[in-house]
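As structure tokens, here come the structures.
Computed from the coordinates by the stated procedures, all read-outs in this text should not be read as laboratory data. None of the values given here were measured: they were computed from a predicted structure. Cβ atoms are built from the backbone, for glycine too; each structure is taken alone.
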Structure 1
Amino acid sequence: MARTASVKRETKETRIDLALDLDGGAADISTGIGFFDHMLTALSVHGGFGLRLRAEGDLAVDCHHTVEDVGIVLGTAFRDALGDRAGIRRYGSAFIPMDEALGFCALDISGRPYLVFEAAFPQERVGDFDTCMTEEFFRAFAVHAGITLHLKALSGKNAHHIIEALFKAAAHALSDAVEQTGRGALSTKGTLADGTK
């Protein structure tokens, strides 16, 4: 059974068209924000996900709406592609170094959205990307995917390296968590479809 989803979202601020394949494919991403494209490509490649994304937003204002709305759409696609979540590993975690930076991610595809984010960025911007939007992206993603997501930067002096370590840590944790085990739902309730434990 294919674990894919396509989501389109259009508002007065953004227009987004996204296709996701949890089991592989190419990364073909364009948001108008070079560094954000780089991070989403890393998420796709390191997670082993096929991701096609076209986003147009009000970048003349700033990158906020585009980044947050991509998080909303990507989270929705993950939720849809996973279906009832039966047979997945559910949990994933990873430490990823990027030169002086060290990023950590632990997550639970539980149906219960929650974000714990601990990272400080020495620089306010990387290219046209506001570093504070890293947290906003992951919050939107976690809420709409139904994922309990913990991200922490354990070290780092370069914002590019810190953010890249966090995206790659999330990618590897997601890759582990969506792996199919052949078992039923990993829950004492017998289902993960409604956010139960």
Structure 2
Amino acid sequence: MNKTKRKIFETSMKLFAAKGYEATSIEDITESIGVAKGTLYYHFSSKEEIFNFLVDEGIKLLQNSVDIKTEKLDNYLDKIKAIVLIEVKIIYKYEDLITILLSQFWGNENINQTCKQQVFSYINKIEKIVEEGINKKQIKNGDPKAIASEIYGIICAGLLYKLRTNHEVEMMEVYKQFENTIIKGLEV
């Protein structure tokens, strides 16, 4: 991604998270970056295309992180622990992205549907890991869809916890809390 496209990406993410998708205009984005509309339109044809790019890149980041961290692990509880840690780190590093994903998940507009599809593709990746762990008797028997959705829910819970806390919270402290409640519940 070139420098200008990255700047559009980062600025749009901040604006969409702060103001919401609907309230953010192309003018807001170009003004914040300090570029002409023509420059923005050279890289993206519309605000919706910028949004779709943000969501797509964010989900790719999550999925690639899961692939890299879990592929070498044999124990499926260890894979789930890795996913939980990834999600907690994502909350701290990419809070704006998570805010966008959560705020635009509901509704029937194109951007809402895109957001749902991308999030569901990520949850499906977790579901496959859970299902394999259940089949190998390393994870307690249960509904893989429900368990995978609960694991994704860590993102929601983590962001909510971060926003509710009045003091700076140590990322590993949050991870240990989630590990204690989620992972312990999946042990065979």
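With volume of the Cα convex hull per residue in Å³, for residues 24-87 alone as the yardstick, tell me which of 1, 2 scores highest. By volume of the Cα convex hull per residue in Å³, for residues 24-87 alone, the leading structure of 1, 2 is 2. Quick check on the output: 17.7 is Kirkwood radius over Cα pairs in Å, derived from one of 1, 2. Which one produced it? The correct label is 2.
Assuming -11000 is helix-only ellipticity at 222 nm (-39500 (n - 2.57) for each DSSP H run of 4 or more, over all residues; to 500) as calculated from a single structure, say which of 1, 2 it is. Only one of 1, 2 returns -11000 for helix-only ellipticity at 222 nm (-39500 (n - 2.57) for each DSSP H run of 4 or more, over all residues; to 500), namely 1. Suppose relative contact order in percent (Cα under 8 Å, 6 or more apart) works out to 26; of 1, 2, which structure was it derived from? Comparing all candidates, it corresponds to 1. Which structure, out of 1, 2, was mean count of other Cβ atoms within 10 Å over residues 8-15 calculated from, if the result is 13.2? Computed on structure 1. Between structures 1, 2, the greatest calculated value of FRET efficiency 1/(1 + (r/R0)^6) of positions 48 and 136 (r between Cβ atoms, R0 = 41 Å, to 0.05) is seen in 1. Source structure of the calculated read-out (mean count of other Cβ atoms within 10 Å over residues 16-23, 19.2) within 1, 2: 1.
Computed over structures 1, 2, mean count of other Cβ atoms within 10 Å over residues 80-87 reaches its largest value in 2.
Looking at mean count of other Cβ atoms within 10 Å over residues 40-47 over structures 1, 2, structure 1 comes out largest.
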